[in-house]
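A.B. asks: Have a look at these structures, which come just after this line.
Laboratory data are not the source of any read-out in this text; all were calculated from the coordinates shown. Model, not experiment: these values are computed from the prediction. Cβ atoms are built from the backbone, for glycine too; each structure is taken alone.
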Structure I
């Protein structure tokens, strides 16, 4: 759970310190408008270069190091932090147990999958939307509900 994301971060840092950056080409919408250095998915590119198998990398490796390089990666991490903060805001007022159970896989997903992929294909955007539209009054009687 922890070793593979750490290895992925190291592998991406090594690879993209010597090769072209992706400039967010892993996002198919961006790929249509920008000339990309890689035709395959990044996991395939890494497998061909390092022979470690296909593995995904976290938002720090993919949106950070692979897209903008190690010097600008902290800015991308800050932006991703704002996206996570939005999730915190839309879940405000919901019972903590409800948020914990509905979002239990989010830390693992964020650790192993790029943020853009997590939002589009892993349902994070849908979960944020459901948290936003969930009626707070409906869940007020739940044990552990916060009363403001």
Structure II
């Protein structure tokens, strides 16, 4: 299986951005962590990041024909991007929403995910582990386990 890990705005600033919330590990650490899934789960992992909403949409549309599923950390776009919602609804491959922090225990605006209903699952609050839990959910649903 080919899995896309797609990260949105400011994820590239992990380790710099609010370390008291997001920790000291960098985006490179996150990429290395996600790459360990290849052996662990016998999948191929491709990782992409953009700070631009339109590019995320382009990548998701491309993913529909080139991947079996997506782990999407849409960052702040989670809370207001109906364009991402529409895109996720229009593609055939499953998408799992991922967040490092527990968005339900953050600022009020972060408690709202406009993309959640377009995704097959939502995992938040487990740091990097959110990606592993999200992949497990995706595989269970697509491999029929």
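A.B. asks: Of the structures labelled I, II, which one yields -11000 when helix-only ellipticity at 222 nm (-39500 (n - 2.57) for each DSSP H run of 4 or more, over all residues; to 500) is computed from its coordinates?
C.D. replies: So the calculation was done on II.
A.B. asks: While we're on this one: Comparing distance in nm of label points 7 Å out along Cα→Cβ at positions 18 and 42 across I, II, which is largest?
C.D. replies: If we compare distance in nm of label points 7 Å out along Cα→Cβ at positions 18 and 42 over I, II, the biggest value is for II.
A.B. asks: Given a value of 1.21 for Cα Rg over 2.2 N^0.38 Å, point me to the structure among I, II it was derived from. Kindly include the intermediate steps, with their values, before the conclusion.
C.D. replies: Details: I: 1.21; II: 0.96.
So the calculation was done on I.
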